[in-house]
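These are the structures in question, set out in turn.
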Structure P
């Protein structure tokens, strides 16, 4: 995969904006970047997350009463910690501050609960073409300097909807959406949404892992230049 940015971004949905902003900005300490209107009663509040972006998507209207996605936990590396510090945001999303180097994490990691670990190993290694973290025994993969970890769990969702509460998707910034999207599908990935251009900002698509978790592929003009 030809990355345009060596790390993933993380997206969540909420109707509980002010408490969520207070937690992420003041308790976790993430700098606010800018708001981005998404249409349909959604506005994205973008925060710097050690070079990644935390996308807090605020829904003006109620979100569907949906089961959680497979994205269970955001891990953030912090210098000076002696051990993990587990927190939950106002919506109940699990956030763990970890000593740098834990599970190979120097910046951020995202942990999933999955139904079939072997299927996810094939997906990340073959469809996405990501290297694994050798000391983790094939249950975590590296995307730039971000780490994607997963644990096999019987209560994992099999078909998470996109605009539900909590962590819902990750974004991978790449140089050519059409090429990467086609390659992922050719190697067994599922299509979530076909490539589309968002004005002069980005060309994006969505693919889905074996449990249906959403992954945004983004060709962002600010990173790669013209979208032609």
Structure Q
């Protein structure tokens, strides 16, 4: 049965590959991005045959409201909050404006989008949050990257609260680390391709239900420490 899938940050990397995979499964995919002009392999989102909503920066309240207006009362079966950014601060090279921007995009952005689309999410809907193992406090043994770590730890906390608050509405939430992926964000130095990460993440969303909602997962299916 065809579902309606909304993916933010869908114009490249893992988001692009998830859009492609979900579309290939016969779903109606709504790809949300700031610009579809960033191409992967010479193609852009429009070549996938998905609906593209451009000009959406998830850190901007007015853009998220525009997204809400574009969707109207369209029921959404899966909302995958993929849009994110990573910078690299150290104690010797600290940039608080950069940290704040990462918090606005990585933490408040997914929360803002999910909150705005609550009326579109009905009983049985699923919400995916693209977090990172770097948001794990227990797993941090290398320091640095203050903005990214803070913003993803904050997203993990928000995701857990969403899982609790949305459970009675029949909506499940997954908090997902994609793995170390060969994308622009990692300088293409990862262990797995964006396509493989996308396959794993789609599988995790398939397995998501009200019994395992609120779990912090690696895309390979293993559970991660908070």
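Just so you know, all these numbers are worked out from the coordinates, no wet-lab data involved. Please read these numbers as outputs of a predicted model, since none were measured by experiment. Cβ atoms are built from the backbone, for glycine too; each structure is taken alone.
Taking helix-only ellipticity at 222 nm (-39500 (n - 2.57) for each DSSP H run of 4 or more, over all residues; to 500) from the coordinates of each of P, Q, which one would give -2500?
Numbers: P: -2500; Q: -10000.
The value was obtained from structure P.
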> Between structures P, Q, where is mean count of other Cβ atoms within 10 Å over residues 142-149 highest?
Replying inline: P
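From P, Q, which structure was distance in nm of label points 7 Å out along Cα→Cβ at positions 110 and 198 = 1.9 calculated on?
Numbers: P: 1.4; Q: 1.9.
So the calculation was done on Q.
For the read-out distance in nm of label points 7 Å out along Cα→Cβ at positions 86 and 126, a value of 2.4 was computed from one structure; give its label from P, Q.
The read-out comes from structure Q.
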>> Suppose Cα Rg over 2.2 N^0.38 Å, for residues 70-173 alone works out to 1.18; of P, Q, which structure was it derived from?
In response: Q
>> On percent of Cα pairs over 25 Å apart, which of the structures labelled P, Q is highest?
In response: P
>> Comparing relative contact order in percent (Cα under 8 Å, 6 or more apart) across P, Q, which structure shows the greatest value?
In response: P
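Between P, Q, which one scores greatest on distance in nm of label points 7 Å out along Cα→Cβ at positions 46 and 62?
Top value of distance in nm of label points 7 Å out along Cα→Cβ at positions 46 and 62, among P, Q, belongs to structure P.
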